[in-house]
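Heads up, there are several structures right after this.
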Structure P
Amino acid sequence: MNWAAIAPILLLCGSNVFMTFAWYGQLRYPNTPVWILVLVGWGIALFEYCLAVPANHIGYRYYSAAQLKTMQEVITLAVFAIFSVTYLGEALRWNHAVAFGFLALAAFFAFHKW
């Protein structure tokens, strides 16, 4: 594979780690004022943008926009599943597995050449 095929996957994985912390990391701090959470979240999200924009810019040379978006959603769910178990201490349930399965099915249809 070439760089245009691999770079978006790596960059989207990194960007999703930052975005997950920006959106959901604050859940462990329920007593922190919201305005502080927003500012910290924006600061973290800046790094997400620094990875997501190049991921899509480079990736569009190899993938369609629909494929990039589908890839991003699958990566988002995988990153969030790991985050919710390891950082938030939540359990994954059967319905989460079903949801992931449907996203995997969506990825199949987005990437399959018809």
Structure Q
Amino acid sequence: MINIEDFKKIDIRVGQILSVEKVPDTDKLLKLSVNLGEESPRQIISGIALYFPDFSVLVGKKCMFVANLEPRVIRGLESQGMILAVSTEDGKFSLLTPNDEIPVGTSAK
């Protein structure tokens, strides 16, 4: 269990996916370029490729991201955040998405 002060440390923001590429020699990894309302886009590496056979459908999509996660190198690529999603044991999957009218960069309250 974490307390509310720990939870408040998490910066969850609306981001828009600008581009998507498959990470070579992997089955699950996609390299996302994401606008989080900052000066330049962030690179986020995510293991969601199996859920998106045509990953181009992700371009332009607004999703929720953890923006203050410490950067991590995955397969030689720096990941500068995390996309938020849910899945079930029987294979159902969903990205967490805001309403369309919520602007990029908006923080969860």
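Worth a mention:
- Origin of the derived value 2.5 (distance in nm of label points 7 Å out along Cα→Cβ at positions 20 and 36; candidates P, Q): P
- Given 14, 37, 33, 14, 2, 0 for P(r) over Cα pairs in 10 Å bins from 0, in percent, calculated: source structure among P, Q: P
- Computed 1.1 for distance in nm of label points 7 Å out along Cα→Cβ at positions 12 and 76 - originating structure among P, Q: P
- When FRET efficiency 1/(1 + (r/R0)^6) of positions 4 and 60 (r between Cβ atoms, R0 = 41 Å, to 0.05) is computed across structures P, Q, the figure 1.00 traces back to P.
- Among P, Q, structure where helix-only ellipticity at 222 nm (-39500 (n - 2.57) for each DSSP H run of 4 or more, over all residues; to 500) as derived comes to -27000: P
- Structure responsible for 30, with relative contact order in percent (Cα under 8 Å, 6 or more apart) calculated and labels P, Q on offer: Q
Each value in this text was obtained by applying a stated rule to the coordinates, not by laboratory testing. Being a predicted model, the structure only gives us computed values, none of them experimental. Cβ atoms are built from the backbone, for glycine too; each structure is taken alone.
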